[in-house]
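**Q** Some structures to go through are shown next.
None of the figures in this text is laboratory data; all of them are computed from the coordinates on show. As the structure is a prediction and not an experimental result, all values here were calculated from the model. Cβ atoms are built from the backbone, for glycine too; each structure is taken alone.
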Structure P
Amino acid sequence: MKKTTLLLFTALLAALPLSAQTTLQQALPLLQQNTRSAEQTQQVLQLFRSSKDPDTVFAAGASLVKIPPAKTLEPALFNLILKSDDPLKQAFSAVIVTAMGSSHEELIPILQETLNGKNDVLRSYAAGAYGIITPADKSYVQDVVLLYIYDPAFAVRAMNLLADDSKALFKYLKQASASTDPQTRAAAASWLGTLHSEEAAKQLLKMAKSEENTNVQAQLATALAANAANTHQTLVKGLRQNYKTAAANTYALALGFMTGNAVEPIRQALASSNQNERINAARAAAYMAGVLSNPDAFHFTSDRTFDIGLLKSLIPQLKVLAQTENDTVKVYAENALRQIEKLMI
């Protein structure tokens, strides 16, 4: 899942009082780095050890799991585990030590206590560490799937030990895709999207038929787009569905994420005699414009300029719809035109 660490830090920041926001905001550039020097790692560790604000501790801890410190710093973390009166620091220290490559069974009681807590995010980190230390115990597999939202690499590392083979991994992700927790379903969708198998694509399409949570729909759409070889035909057919359904929105969004590869079917759908198909095609065009205007567009297109050119070729058809259609279709056509025009500024 892209930008999940940034999203986590942003959510934490919004919930903080102003003074704590200032401290965390100042630290964010360092915490969000993909690589760090030894000196910078020491700074993050010091922030983790000294901060009294739980969200700052959480953000620094998550950053240290993502980029673990050198083994020489393990004693400092064990000192926190043994002497700190802060359960959050103790729990995250145990996770960080595990992320550093060690598998200490003496950490199990701390991790188990965390796994019984109410903080879903912290529990997912603890589940990853617990799974690495005790891979025979599959009790917290669903929490490891949730971890994929926050730290894909750590989640995959744990799951590689928990799942005996690709069939077991698919089974766990399939189970998670039916979770009552939207975040877990979103994580399952994102992870399924990396498998690039027909079986995974079928499960994603099954999820798309009934998923109504917008955050999960977004993850489904990107996963479906990433598996275009197995999903493209079904998504195009899906444009014929009632435009008011959640599934129709997910299909249109997925085609938007496919960028230039979806322009031709969208063009054909805009000329359909089926009103739902015309509406959903216009919606897909608007979504595609949004994807191509995003700074992260390179994740979804190999040639942004070329794909923008393809998308702009739909303007004449969209203008006709905006000028001649009924009010329902006109709204979607006009919105698509507005979104595409933003690419031309």
Structure Q
Amino acid sequence: MNIKKISLAIMMFCGISSAHALEYSVDKWNFKLDADGMVGFLEPKDDKTMFIDDWDVKAQASYRLNHAQRFGAVYSIDADCVEDDEYIHDAFILFEDRDIGRTEFGFTHSIARKMGLGLPDVGYLRINNKSILHKELNLKRVLISDTAATTGHDALRLNLATTATEYGQYGFSVSGLNDDYNYALDFAMKFKQPNGKLKTAYSFAVSYMDNPKNYSENTYSPTVTADWRAQMAAGINLQYNSFIWGTSLRMIYDYNPTAKTADGLIAGTGLSYDLLQSSVSITYLFSDTHVWTHTTRDGIKIDNGDYVHTVLGSFRYKYTENTSVFMSGGLTDATPFFAVGLRSGF
């Protein structure tokens, strides 16, 4: 148990009283600080109860040039990167024009991930991003854990995104100068209809990574070395009154790999419902690896893929504007589990 991380999460809860981010403006400058954290327990069947925690902190500073344009900088850190002995999740500068779009340069996720659509889930086990559930249960299988395309956040990257209009939003990323791959290119688009009783959103993204070298996107995926990696991701979200339904898909293809690879696909769907201060959701994920690649570049046969089914039901009660308690339960890879926790932020 990491006492330093637990203490940090608890201190965050004790110091939180505002329902909004801490924000200060002077002249044309604006400074903003967001933080939230979660503490709880996860109990697999016939195993000991595990303490779980999660937190993230994000600081932003911006200078307004005029009513439509601003420069800025963003820095963020979270529990996941600290656990990997990293102390930067985001560190980039930005330029934004309301009529044209946004440019980011530095260390951050690609436009393919930022414009992706996650699955409805009111729990806090990060089912849409490096799942706490899958990490803590330590599945002995190869697993693609979420449906958003990613090339990590450790490479120097340029993101370009248009302003969202009735004709959609489009984005492009290029990254490199890191030890994981030579370069990566990403393209994404999103279409939204936020008006009316039925609100809709659609997303699509493609990604290309040249020469990944011992690359792994999370702790439960094997490293991959190949000539190149290609990804495709798509998602749909529909909202009608208090109901939200979503479904998404991600496919990964590794060309000419040298060893066991994590290529394959993951598909999921979910439904959530809000009633006053309470929310419920049910989410299903299916991961299948080694779908496309069956031999390495040395001609070694790769074993048949690993199928992993995950069903997750969650309940959340919003105690105050910025504090919630949650319960989650379900089944993943034939392992039943139950989790409870508290999350708060400003």
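**Q** Looking at FRET efficiency 1/(1 + (r/R0)^6) of positions 36 and 236 (r between Cβ atoms, R0 = 30 Å, to 0.05), point out which structure of P, Q has the largest value.
**A** Largest value of FRET efficiency 1/(1 + (r/R0)^6) of positions 36 and 236 (r between Cβ atoms, R0 = 30 Å, to 0.05): Q.
**Q** Here relative contact order in percent (Cα under 8 Å, 6 or more apart) has been calculated and equals 9, so which of P, Q was it run on?
**A** Derived from the structure labelled P.
**Q** If we compute percent of Cα pairs over 19 Å apart, for residues 76-203 alone for structures P, Q, which one ends up with the highest value?
**A** Once percent of Cα pairs over 19 Å apart, for residues 76-203 alone is tallied for P, Q, the winner is Q.
**Q** May I pose another question? To test your reading of the models, identify which of P, Q gives -22500 for helix-only ellipticity at 222 nm (-39500 (n - 2.57) for each DSSP H run of 4 or more, over all residues; to 500) when calculated.
**A** P
**Q** Still on this model: For Cα Rg over 2.2 N^0.38 Å, which of P, Q scores largest?
**A** Ranking P, Q on Cα Rg over 2.2 N^0.38 Å, first place is P.
**Q** From which structure (P, Q) was distance in nm of label points 7 Å out along Cα→Cβ at positions 84 and 244 calculated, if the value obtained is 5.3?
**A** Working through the options, I get structure P.
**Q** P, Q: which one has distance in nm of label points 7 Å out along Cα→Cβ at positions 252 and 276, as calculated, at 1.3?
**A** Comparing all candidates, it corresponds to P.
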